[in-house]
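Right after this note come the structures.
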Structure I
Amino acid sequence: MRNLRLVLEYDGTDFAGWQRQPAARTVQEVVERAIGAMTHEPALLRGAGRTDAGVHARAQVASFRTASAIPCEGLRRGLNGTLPADVAVIAVDEVPADFDARRSARGKHYAYRIWNAPSRSPLRERFVWHLYRPLDLAAMTSAAAALLGEHDFSAFRAAGCDRKNPVRVLRRLDCVVEEPGLVAVHLEATAFLRSMARVIVGTLVEIGLGARPPGDAARLLALGDRTEAGRTAPARGLMLEQVSYEV
């Protein structure tokens, strides 16, 4: 059996997330069906992360085992010929037998983009959160510094998160202007709790709008109470940018 790694790009707007679900259109299900049609065998994809409904990916990683002898480049071309327009296979390569897209991952990089301008941007609508009031990036950056490092992120996860250990290492949390009007929050961690990136962004936005003081981020970490943190930012602004591995 060969062990293959896929790098996928997708617009998550019309997907119910990554993970296969009954009676729902998901990225995993769509790609598995396309692989099965080419290899004539069932495919079981292991994704590096379970992106939520509406969340996008520039470089999601998945792996699967197959007895098929189709060359990697042939598989990439064939899959892209059958997959729908909102998902594509960017790369396929053969990896060691012990590689697992999720368990072998050493970190993930997400970016959350905000269109911070008086008027909406129809061309960006599917990929940004529109906020017309100006954000105080200095206040957001000050608050972000308190969240860096190893912490219990219980205050910044979804109420339904089933992870037993809420401790994560947040390596990067930057608030930058990528172009006039476009603010990006870059988050990089060993792993993320469910909705952690979006709750952090929602809280930073409240700080940026003056609804909370910058020092509130440290208070929330210590408190560990999700109900005290900010709103969960809309899914459409979040992009999985990269998954890192040792090999």
Structure II
Amino acid sequence: MSEIAELVGRYQSWLRDRTTLRQIREWIEITTPFLDRHNDCIQLYAKKDDGGYLLTDDGYTLNDLEMSGCTLDSPKRRELLQTTLNGFGVKLDGGILKVQATSDSFSLRKHNLVQAMLAVNDLFYLASPTVKSLFMEDVTQWLDLIDVRYIPRVKLPGASGFDHIFDFAIPKSRHHPERLIRAMTNPNKDSAQSFAFAWIDTKETRPENAIAYAVINDNDRQVPATVTDALRAYSIQPIAWSQRDSVTETLAA
């Protein structure tokens, strides 16, 4: 317990120390240490609203994807987007991601908005503008193909009070413990760090021997060893997409 508490405290200190604020008229620009796929710090905007606070991404997340050639022009993509946002309690308003918060819920709502921005960015990350399939779709179809009994987009509470989304949860069976999975479309240091925090924050609240897996997109790319090493350091088992057949029996059992 003390080790987990120290790791959570370390993460919160890192987040606090690397977050900066800037006044822009009635808005406060919040620059976070989380990076998008361009390696730019993710920014959101907050202002007082109806006795509480309104936080938004100012339309950046979806606008950036569309400018990069990733349009939400299919029912499946729109469904994936809405499901992702619903999981974090984030609303879509004319292309803008937004949440309402009170003084008491500000930290949690801010966390949810940042995580939603990262999840949407990752969900629609394409190897090139001409790629038609999404990695999340591929992972879902693979799990269906090998008859895995899973619950999609599960929200679990962490010891810190923050909620965390896992793409798939496989219930315990007679032969295997609970298994939680995230699909890492664009594997990098930030996505690994985000998953590591989600896992260590929720691990103590899960059944004994629960296992976390990261299904890593290695299509047309070499995954840095720093990513897989970081995942293993926090007891997350990386599964390269090219090697997915090696865990078929473990996930399907």
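What follows is calculated from the coordinates using simple rules that are stated; it is not laboratory data. Only a predicted model underlies this, so the values are computations on that prediction, with no experimental measurement involved. Cβ atoms are built from the backbone, for glycine too; each structure is taken alone.
At-a-glance table
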{"item": "Winner on FRET efficiency 1/(1 + (r/R0)^6) of positions 6 and 206 (r between Cβ atoms, R0 = 41 Å, to 0.05) once structures I, II are ranked, highest first", "result": "II"}
{"item": "At a computed 1.9 (distance in nm of label points 7 Å out along Cα→Cβ at positions 86 and 110), which of I, II", "result": "I"}
{"item": "Which entry (I, II) yields the derived value -12000 for helix-only ellipticity at 222 nm (-39500 (n - 2.57) for each DSSP H run of 4 or more, over all residues; to 500)", "result": "II"}
{"item": "Read-out FRET efficiency 1/(1 + (r/R0)^6) of positions 54 and 102 (r between Cβ atoms, R0 = 25 Å, to 0.05), computed value 0.75, structure in I, II", "result": "I"}
{"item": "Comparison of I, II by FRET efficiency 1/(1 + (r/R0)^6) of positions 214 and 238 (r between Cβ atoms, R0 = 25 Å, to 0.05) - largest value held by", "result": "II"}
{"item": "Structure from which 2.1 was derived, distance in nm of label points 7 Å out along Cα→Cβ at positions 150 and 222, options I, II", "result": "I"}
{"item": "Read-out FRET efficiency 1/(1 + (r/R0)^6) of positions 62 and 118 (r between Cβ atoms, R0 = 30 Å, to 0.05), computed value 0.15, structure in I, II", "result": "I"}
{"item": "For 24 (relative contact order in percent (Cα under 8 Å, 6 or more apart), calculated) the corresponding structure among I, II", "result": "I"}
{"item": "At a computed 1.11 (Cα Rg over 2.2 N^0.38 Å, for residues 30-165 alone), which of I, II", "result": "II"}
